[in-house]
Structure I
Amino acid sequence: MRTISIIEGIVNNPEQVLDSHLASLECDADGSCKSILVCQFHLQQYWLDSDVEPLLYVFYEINALRPVEKIRILLTDCCRAVEKVLAGTELDLDVLAKALDSPVISLGDAMPLSSVDIPKPWGQEIWYTGIEARGVSSVSDGVHQLKLPWLMAAAPRRLLGSHNSLVLLKILDPLPDEVYGDLYFELHEKKQEVYVVTHIDKAAWPDGVGKIRFGFDKEKLAGYKNTREYLADYQLAVNDYRLVREQIDKSIDKKRLEAGIDINVPIPVSQLKEWESQLPPDVQERECRLRQAMDEFTALKSLRVGDVVSVPLLTPHSLQHGVRTIEFQTPVYERKILSFGQKVLTQGGWDTAAALKLVKTETFGTEPFAVILNQQGLLVERIVNFDDFEVLRVRLSPGAIYSPSVHNAYCLVVVVVGELSVGEQRLVCEQASLLPSRFDKQLKAFNDQEVVFLLAIPK
């Protein structure tokens, strides 16, 4: 027999209310428990510079056989529509979800992640777990979407275990255009990140070998008495380039304003090129010459599809044009930009002087990945081991299975090659899913092809 419990007033911790409800729930003779719990709470939108806290309704549908917990959840901010439904006698979560254009999410199953595209001057980022003012990622039932922070607020422990934030999973998708598709040359003090190359654009790199600007040129550095003098000359080269960069950016900003375009939004590279072609030839020549002189101090590292790049803290780096990667990173926003081949849109200038006080000039070779498990049809390697999370690369042959082994934590899974069965779901290349802390299903190849996927696990 199913019961409906509606909590009056606004609650502070909806999952705590759910726990109390489960503890008091009476089961049938066979141990089955069926109930719907409804409550309201204010959502703290920590990712926005605003005190507005929207009111949400949360529906928990319990259909479990103790001690196994099975809960589906529906969230909405359409309070008037919900109040009309609650005034009636029938409450069907699927019917309500259809009326609200909202998904019903099972808290024990894999949750496909719905990405959000973030335009950048060099291309775009595709966020799977991003929660910022610039964009908020969602989970999906294949038709409708539910914002991740809504779900995290309604069931944080069941979703994340003992953790309170998600590792940031995204794709870096730079344009194939040289210079305009190169990312910022930057370093991080706290943010740890790892890239896995998924595509090299042949228009940019005909031989299939892309690049990442990574640290400083060892041979050039060896010609100096010490690192301090080397970095001083690099600083001078950056300063020279910055002057011509600022001159060009001011000219382009004028053209933006004349065209009615905000000076701090990305615009098509074709438009930028057209405007820059109208600059005096000596300015164009000086920009190219000084940029090359600046870049001669840095090193380029070759990249092929499947390569893994773990970026050490304080190491300046810049993924180059036409190299698409999956990225896992600590969910913090901090960086220091040493240089950029076009205008920086998200801050007022570069941080070269501050960065060079912190920078590491030495780089180290890549060590072999730690093999966690190697048995017939299954290879599990740890490709990165950061302070707050690790990333595993899993290769599954047809017929082999893999069960994520975590304790009180979630996992993020994203496919690199092939197709992956995740419970009842199927993921293809660059599709991702959140495996909640109570996920207990097996992962396996969907068809007769090998599948390669990545798992990020917080510590």
Structure II
Amino acid sequence: MLHDLAAWEQADLVRTGELAATELLEHYLTRIAAENERLNAFYYIDAEAARAAARSVDDTVAAGTDPGPWAGVPIAIKELEDVATWPSEQGSLLFAGNVATADSTQVARLRTAGAVLVGKTTSPELGAVAFTRTKLHGVTRNPWHTDRTPGGSSGGSAAAVAAGLVPIASASDGGGSIRIPASYSGLFGLKPTFGRIPTGPETPSFTNTSVLGCEARTVRDSARWLDVVAGADGRSYLSLPAPGQAYEARLGTLDLTGLRAVWSPDLGYAVVDPEVAQVTEEAALALARVAGLELVDRSVTIRDPGAAWSVLGAADACRELGFAYPDRLDELTSVVRAGLEWAMQAHVRELGRAMEVRQALIEAVATVFDDVDILLTPATPNTAFAAEGPMPTEIAGRPVPPTMSAAFTIPFNLTGNAAASVPVGFDSAGLPVGLQIVCRRLEEDRVLELSHILERERPWPQLAGDPEPD
């Protein structure tokens, strides 16, 4: 079946004329029509615009011109990212009916690369939590187990890709929102270095933690995505120059032998489900062995930055939602409401303290990478929880704060490191488990290569419900 092919394979077939973009699109529109009611991964479909784009790709191929690296591939866009003329509602009743007037930089680059944009996927309100349920769009479900969440905030994108409703989808990650859904949904999710992909236009932020990217089934798909969308944009003043390398072309070429790696089961503070700990440690040891890494016996102990991250996020919530305080609080979901109420009454000194915690974390993580080249951890402390939420307040029988679901991801949003969640197995309930690979800033090539090694040595199911490959 067409949906069994990786996204890059589909694009290459369209580019050579072996597969029509219109045929590929209709295949996925049929799948969306059959499965979306069960999963609620999409809240908006623009079939006619997608059909027009697919016809244009086929005409380009027929004329002997290459449409680009994503030729004819149906791609979904996360709710929090703008597509001109499509809804821009942020998963919130406060913005219901809003329509985007321009494409984000990432979306514009995908269009130029020949992608066929299909529709928008669901996200929690303003991307604030690790499960996808809103007053505006309802509950989104994990195709591996529909009573569980696909994660958040890129939950709709993860559900759509894991179920084969599209081969790849856009995502963003301000505290784990690419890696958590990837871990919960059996996907590959790369969080690039902050600034690698421009976040503009019009995305001012106090926190500077959120990055764009994708939810993907294969490492090569993610590498191609990064090749297309990375590089500076003058409207995003913190964006980085083009990396000067082709990530996809370099896969399989980096010799990582002798690099120093450390396995940390908890970063010194996380509470982890025993099954998750066992599956990820075994995978980490296997990766070190097959990649020829030197596994260093070193403790990694950092201070839990969850509270500081929350304070920084509240400052952005105040900027974005201050107009709704106090008269429209009842339109917000509980977590967003609580954050806004706190932020509107907080003192600026709280922001200063959070910034101090962040700087201390940056220095602590930099010290780790003075000694090693690679940090390996679980991607999440637990597997997917109830689709309706709330976020767990207990893991392994121990009480935890709501931010514990992002214990392994939040630190590297605050530091800006490149990191990814890689599928490495399942718990006893059949729910996916992810291993996190962290490297220094700007070292996406190493993260991708290590992930590619795992993918080759320990292949994972490509779609929810597929058996584990031999």
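Any read-out appearing in this document is the output of simple, stated calculations on the displayed coordinates, not a laboratory observation. This is a predicted model, so every value here is computed, not measured. Cβ atoms are built from the backbone, for glycine too; each structure is taken alone.
Identify the structure, out of I, II, from whose coordinates Rg/Rh (Cα atoms, Kirkwood Rh) was calculated to give 1.03. Going through each structure in turn, the value belongs to I. Ranked by distance in nm of label points 7 Å out along Cα→Cβ at positions 306 and 370, structures I, II are topped by II, which has the highest value. Taking mean count of other Cβ atoms within 10 Å over residues 2-9 from the coordinates of each of I, II, which one would give 11.9? Only structure I yields this read-out. Ranked by FRET efficiency 1/(1 + (r/R0)^6) of positions 298 and 338 (r between Cβ atoms, R0 = 25 Å, to 0.05), structures I, II are topped by I, which has the highest value. For the set I, II, ranking by mean count of other Cβ atoms within 10 Å over residues 226-233 places II highest.
I, II: which one has helix-only ellipticity at 222 nm (-39500 (n - 2.57) for each DSSP H run of 4 or more, over all residues; to 500), as calculated, at -7000? Computing helix-only ellipticity at 222 nm (-39500 (n - 2.57) for each DSSP H run of 4 or more, over all residues; to 500) on every structure in I, II gives -7000 only for I. Given that mean count of other Cβ atoms within 10 Å over residues 138-145, derived from a single structure, equals 22.9, which label among I, II identifies that structure? Derived from II, not from the others.
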